[in-house]
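Enquirer: Several structures are given next for inspection.
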Structure 1
Amino acid sequence: MHVMRATLNIPDDLLSEVQKITGEKSKTKAITIAMKEYVRQKRIKELLTLRGKIQIEDVTDQLEKLEIEEMEENGRRWRNR
């Protein structure tokens, strides 16, 4: 991960509130947590706008079956050594 140094003008009361909410004493950590959460929530909103517009097929059962078959095959190979 690349880290960029920046000089920012952030209101003291806002930064204090972010530190209090995140539980971080470090200003950098508090701001990083707040930014990650902001991005996460924006992504969730974007995904929710797709509700009903795209169709996603649930392949959970097929994946589980393939995983079980693979584990059984690996077990047979291991025993046959």
Structure 2
Amino acid sequence: MPTSEKTIAFLVELADILEVDPARVTVDFSFSEIDWDSLAVVSSIALIDEHFDVIVGGQALSDCGGVSDLLALVADKLGK
């Protein structure tokens, strides 16, 4: 998924959900660095829907190891 203003805005809000500095949330960011719990997953599902107008499953999102996996999941749902 190419970096766009929409993606950057999404990552800034994702950082808020993850309670980390937005500068840390890049495609290389691993969810093992934080508490990737069910609340973060549910909040991220809503954020993905808000920004990209797609619904991802909780299990698929939970299985993501980091931001690159998350963005690949979104891109797959968008058909890109």
Structure 3
Amino acid sequence: MKVLEKVIGWAKLLTEAGICMLALAVVLQVLFGAGTAFFPADVIGNIVSITSSLGSQGLVGLVALGVLYGIFNRGTSS
């Protein structure tokens, strides 16, 4: 059980780090534009694309968005 708890802990830390990197990339793109040397990908365009594809799927997109929201906020209710 301790191994599984350790793996879950690492997964949570990696997820949090990924979200922080995503937020940093958005801020860098807002400040310096889409073609920054720090992060050459179009992060805001990708987020808009994902959001519009989820929205175009109707109820399935809303359910998927709700599931993702529940996963990210599952551990913060304590």
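Every read-out reported here was derived from the displayed coordinates using simple, explicitly stated rules and does not represent laboratory data. Treat the numbers as computed from the prediction; the structure is a model and nothing was measured.
Enquirer: One of 1, 2, 3 was used to compute helix-only ellipticity at 222 nm (-39500 (n - 2.57) for each DSSP H run of 4 or more, over all residues; to 500), and the result was -17500. Which label is that?
Expert: 2
Enquirer: Thinking of 1, 2, 3, which structure, once P(r) over Cα pairs in 10 Å bins from 0, in percent is computed, gives back 13, 22, 17, 17, 20, 9, 2? The partial results should precede the final answer.
Expert: Numbers: 1: 13, 22, 17, 17, 20, 9, 2; 2: 18, 63, 18, 0; 3: 16, 32, 34, 16, 1.
Computing P(r) over Cα pairs in 10 Å bins from 0, in percent on every structure in 1, 2, 3 gives 13, 22, 17, 17, 20, 9, 2 only for 1.
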